[in-house]
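A.B. asks: Listed next: structures, encoded as C-alpha cells.
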Structure P
C-alpha cells in the first residue's frame with residue numbers, strides 16, 4: 001500500500017503516471033464525463049490547519065470520482081482532545097477508504113500513516129506540500145513550459161520550497177531558490193534533493209539573491225512570507241524579506257515566455273505585486289483549479305495501488 005506523504009517517496013515515472021492520470025481525468029471532467037473511479041469510497045479529511053482550496057478541492061474531487069468526503073476538524077474529533085495519533089489512525093482507517101490530513105508536523109502525519117490501514121495523503125504539513133506541487137507541475141505541462149524548464153522560487157525556505165526541491169530533483173529540471181539570509185531551506189532536505197539530482201540530472205541553485213535566481217527563468221513562483229502560526233513574526237519578516245517581492249521589475253529579468261505561479265492565498269504588496277498577480281504572465285487561477293484535478297489523480301492512483 002502506498003501513501004502520498006512527500007514526493008521523495010516517488011520515482012520520476014510514478015510522478016508522471018499520476019500527472020497523466022490527472023490530465024486524463026481533467027479532460028473527462030471538462031467534457032462532463034464523470035466516471036466512478038472510486039464508487040462509494042469514503043475519504044476522511046482531517047484538518048488541524050484550516051484551508052479554502054484544500055477542503056473544496058478534496059471534497060469536490062472525491063464526489064466527482066463517485067465517493068464521498070467527510071470533513072473532520074480537530075474541534076470535531078477526539079484527536080483535538082488529546083487522543084494519540086496512532087489510536088485515531090487505527091480507528092478512522094477501519095471506517096474509511098482513504099485519509100487526507102492537513103496538519104503542522106510531518107512526523108504526526110507519518111505516525112498516522114504508519115498505523116493506518118488505508119492510503120494517507122499529505123494535504124500540507126510544515127515540511128511538505130506535495131499535492132500543490134502536482135497541481136503546479138500540471139499547470140506547467142498544460143502551458144507547454146515543461147521543456148527546458150527553469151524555475152525560480154523566491155521567498156521563504158518553507159514547505160513549498162522543500163516540495164519544489166523534491167519535484168525538481170526527481171524530474172531533472174533546473175531550480176533556483178532565493179531566500180533571505182536566515183530563511184534558507186532545511187539542510188537535510190536539500191542534501192536529499194542533491195542526491196536525487198545526481199541521478200536525474202537536475203540543476204539546483206541556492207542563493208540569497210532573488211534577481212540572480214529570476215534571470216532567464218521560465219517560471220517564477222513564491223509563497224506567503226507569513227504562514228499560519230507565524231503571525232507574531234510578521235513585522236520582523238517584512239523587514240527581512242525586503243527586496244524579495246516579485247514585481248514587474250523582477251519579472252522583466254526572466255525569460256520572455258516566463259509565467260508566474262503562487263499557491264495562494266497571496267498577499268498583494270508583500271511577496272508579489274498586484275500587477276504581477278493580475279497580469280498576463282500569471283497562471284494562479286489555472287493553478288488553483290488544478291488542485292482539484294491533480295488530487296483526483298493522486299486519489300485514483302493510490303486506490304489502484306492499494307495491494
Structure Q
C-alpha cells in the first residue's frame with residue numbers, strides 16, 4: 001500500500017467547564033465533546049524521498065512545518081526512525097480556527113493513516129498517547145463518538161452521544177478568535193455558572209434532546225460573546241427559527257443549534273446563509289477518523 005484516504009471529523013462541545021490551570025499553562029477542564037459528520041478528507045501518499053510535503057485546497061492553512069499535520073508526520077517518522085517521506089493532501093471543509101478541532105482532527109487522521117500505511121501496528125491507546133504530544137484535543141479526535149473529557153482534555157470516558165434524531169445546525173462567522181486570549185480572560189473572572197455534566201450525560205442517555213438543549217453550557221461563551229456580539233446574534237436567529245437550544249463550540253466563534261427535525265434546521269440554514277458563508281446541517285457520528293476507499 002502506498003497511499004491511504006481518511007475522513008477527519010469535526011467536533012462540537014455540549015459543555016465546557018474550566019476548573020483551574022496547571023503550572024505548564026494547560027487548563028484543567030471538564031467538558032462533553034461530540035463528533036459530528038462534517039469532515040475534511042486527508043490523502044496520504046508514501047514517498048521514497050525522506051521529506052514531508054503538505055498540500056491543500058485551502059489558502060488559509062500553512063503548508064510548512066508549523067502545520068500540526070506536518071508535526072504529526074514528523075513525530076511518527078522520528079519516533080520510529082522512518083526514512084521514507086510522505087505527501088499529505090488536506091481537502092478542507094471544516095471551518096478553520098472555529099472551535100471545532102479541525103487541525104487536531106487532521107493530525108489525528110495522519111497518525112491513524114501512517115500507522116496503517118507503514119504497518120506500525122500501534123493500538124488506539126498508543127496512537128492517543130502520541131496524539132497528546134501534538135495537542136489536548138487530538139486523542140479525542142482519534143477516539144471519536146461522544147466523551148466526557150477531563151484533566152486537560154485527554155482523559156476520556158465514553159458516554160451515550162446525540163442520537164440520529166437530532167439535527168445539528170453549524171454556523172461559523174468570518175472572524176478569528178484567539179483561544180489563548182479567551183482562556184486568559186476566563187482565568188481573571190469568577191465563574192458563577194457552570195454546566196452540570198452529570199445531568200447532561202443522563203439527558204443524552206435518555207435521548208432527551210429538548211432538556212439537553214436547555215441545559216448545555218460553555219463557561220468560555222460569556223467572554224467570547226462580550227468581544228464578538230455576532231455570536232449572540234447567530235444564537236438569536238437560531239432560537240427565532242425553532243432551535244431547541246443554541247450555543248458556542250470551543251472558544252468560538254462557531255455556534256451550533258440543536259433541532260429535532262430536518263425541515264426547521266434547513267429553513268434556519270437558508271436564513272443564516274444570507275449573512276454567513278459557512279453554514280451546515282449535520283448529524284452526530286461515532287467515528288472521529290475513518291479510513292475510506
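FYI, it's all coordinate maths here, none of it is from the lab. This one's a predicted model, so the numbers in the text were calculated from it and none came from an experiment. Cβ atoms are built from the backbone, for glycine too; each structure is taken alone.
A.B. asks: Among the shown structures P, Q, from which was the value -10000 of helix-only ellipticity at 222 nm (-39500 (n - 2.57) for each DSSP H run of 4 or more, over all residues; to 500) calculated? Could you put the intermediate results ahead of the total?
C.D. replies: On the way: P: -13000; Q: -10000.
Going through each structure in turn, the value belongs to Q.
A.B. asks: If FRET efficiency 1/(1 + (r/R0)^6) of positions 217 and 273 (r between Cβ atoms, R0 = 25 Å, to 0.05) is computed to be 0.35, which of P, Q is the source? Don't skip to the end; give the middle numbers.
C.D. replies: On the way: P: 0.90; Q: 0.35.
Traced to structure Q.
A.B. asks: Quick check for you: by mean count of other Cβ atoms within 10 Å over residues 25-32, which of P, Q is greatest? Could you put the intermediate results ahead of the total?
C.D. replies: On the way: P: 13.8; Q: 17.8.
For this comparison of mean count of other Cβ atoms within 10 Å over residues 25-32, the top structure is Q.
A.B. asks: Output the label of whichever structure in P, Q has the greatest value of distance in nm of label points 7 Å out along Cα→Cβ at positions 33 and 281.
C.D. replies: Details: P: 3.7; Q: 2.8.
Largest value of distance in nm of label points 7 Å out along Cα→Cβ at positions 33 and 281: P.
A.B. asks: Comparing P, Q, where is Rg/Rh (Cα atoms, Kirkwood Rh), for residues 113-232 alone highest? Numbers along the way, then the final one.
C.D. replies: On the way: P: 0.98; Q: 1.01.
Going through P, Q one by one, Rg/Rh (Cα atoms, Kirkwood Rh), for residues 113-232 alone peaks for structure Q.
A.B. asks: For mean count of other Cβ atoms within 10 Å over residues 41-48, which of the structures P, Q scores highest? Mind dumping the intermediate values first?
C.D. replies: Values: P: 21.9; Q: 16.9.
By mean count of other Cβ atoms within 10 Å over residues 41-48, the leading structure of P, Q is P.
A.B. asks: Can you rank P, Q by distance in nm of label points 7 Å out along Cα→Cβ at positions 65 and 145 and just name the one with the largest value? Could you put the intermediate results ahead of the total?
C.D. replies: Working: P: 2.7; Q: 3.8.
Comparing P, Q, the top value of distance in nm of label points 7 Å out along Cα→Cβ at positions 65 and 145 belongs to Q.
A.B. asks: Say we calculate Rg/Rh (Cα atoms, Kirkwood Rh), for residues 97-160 alone for every structure; which of P, Q gives the highest result?
C.D. replies: Working: P: 1.08; Q: 0.97.
Ranking P, Q on Rg/Rh (Cα atoms, Kirkwood Rh), for residues 97-160 alone, first place is P.
A.B. asks: Quick one: relative contact order in percent (Cα under 8 Å, 6 or more apart) came out at 21 when computed from one of P, Q, so which one is it?
C.D. replies: Values: P: 21; Q: 25.
The correct label is P.
A.B. asks: If you work out mean count of other Cβ atoms within 10 Å over residues 9-16 for P, Q, which one comes out largest?
C.D. replies: Structure Q gives the largest value of mean count of other Cβ atoms within 10 Å over residues 9-16 among P, Q.
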